[in-house]
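No value in this document is a laboratory result; all are computed from the given coordinates. Owing to the predicted nature of the structure, the values given are computational and were not obtained by experimental measurement. Cβ atoms are built from the backbone, for glycine too; each structure is taken alone.
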Structure 1
């Protein structure tokens, strides 16, 4: 497996410098995520500059990540705008030489794509996701782009069985899975015993896992269920066991530390490196 990071480089590509790449490499990362922004706000030449800069420093763009309208909106025009936005992001991913392009299903909550809505768990919303993602996957295959779709317990792609069904319905291998196991912890029973959910998640996308977002979580001392992300090593995740399981099913996957401010990333990297060592695993150099 390969070691990467989300959120260490500046979120605006024009601000990315060689020093940023060198900092990531000094911490032991060989890959990074690059934020694309909205599809109508950037020039491809800027991403070519960033791609050339990072390549020259020896840092791979493991994942490009852009914004776009919801792929499950009730409005067909909004869904089409999301599809067109992803097609534009494919051009940016090419310019960056990115190994993968991240795709989210979007949602029905106006606050944001990962916030709850009761209709996210209905079959008609899932059907809209399949239709939109199918069209994007077809375009990605034609462009030579590898997509990494992500799910969440609050989203349309809310459980391992939905992920398995998505890949059954869309057999195009340009569509891969971005494993983010913490996203799928949705009950007190799963929160205290998350490994069965994680293993079902891995099995749901066997052979189609190019990347993972790596996090940790804990349960807060409150009177209703509150699952809160915390820095790696401060929660309940058995990182060594989970890395072992991922390596068995996706030995070339990028493992990207996510959702931490830059000042907490070095300590998280040390925790992850220690878990790899405990598992008897080494990071692949490239």
Structure 2
């Protein structure tokens, strides 16, 4: 095998990725969700009284997840350095594809470094019983018999929005559809928007982005909600997660490209799928 090809395979192993996969059996109305990492699947399901419930279909597999902490402590007993400050040897996630350094021994990493000029090995005193990260997904199963929608998104969305906020944003988008003939009952926390028309924001031109480090909240804020992307619910979520009607904040967060974008926003990939809703389930 040529050196270039060896390096190409090595680069794949050294990089990393989370994964979120669903499988829907239309014959049995059964939804299977498989998650490796910290992407998240959240279901909005309409109750019999018309309100919408929030159902979390996956748990973030990170160093803050108590189930993951228990698993790691069982697999790596007496290794206090393995999990520290919500991280697994410095990594936020506890499950991922790739991330070869967290899955290989010190000697293996040292040998790769000699041959391919890779990163320095982890400290031998910390890398005692690899692998520390695994790629095995956690699978959940749920029946979908009522009107519902599923949001699949990477952690960039969930870092700035709660599950409830995202579900409510989708419900608002549904009710704003021009051909909507059925009123969507909102949760008490967000029903105010239907009776109080949203005003266009008028922000001072001297808005200072340094405010994001102190008093200015860059997370999703109810009062910055805007509904204008009626042809694409994923774009609707993205816009509101990145600033909503605060045009300066939205433009500033979207203007940055990798690798600098990570300093102002995490990667956001969003998909929304509708079930048992004839006008949208296509």
- Which of 1, 2 leads on FRET efficiency 1/(1 + (r/R0)^6) of positions 46 and 254 (r between Cβ atoms, R0 = 30 Å, to 0.05), largest value: 1
- From 1, 2, which structure was mean count of other Cβ atoms within 10 Å over residues 222-229 = 10.9 calculated on? 1
- 1.5 is what came out when distance in nm of label points 7 Å out along Cα→Cβ at positions 30 and 246 was calculated for one structure; which of 1, 2 is it? 1
- Given a value of 0.70 for FRET efficiency 1/(1 + (r/R0)^6) of positions 6 and 78 (r between Cβ atoms, R0 = 30 Å, to 0.05), point me to the structure among 1, 2 it was derived from. 1
- Message: I have 39, 25, 17 for semi-axes √(5λ) of the Cα gyration tensor in Å, calculated from one of the structures 1, 2. Which structure is it?
- Response: 2
- Query: Can you tell which of 1, 2 yields 12, 34, 27, 16, 8, 3, 0 when P(r) over Cα pairs in 10 Å bins from 0, in percent, for residues 14-133 alone is derived from it?
  - Reply: 2
- Consider the structures 1, 2: one of them gives -12500 for helix-only ellipticity at 222 nm (-39500 (n - 2.57) for each DSSP H run of 4 or more, over all residues; to 500) as calculated from the coordinates. Say which. 1
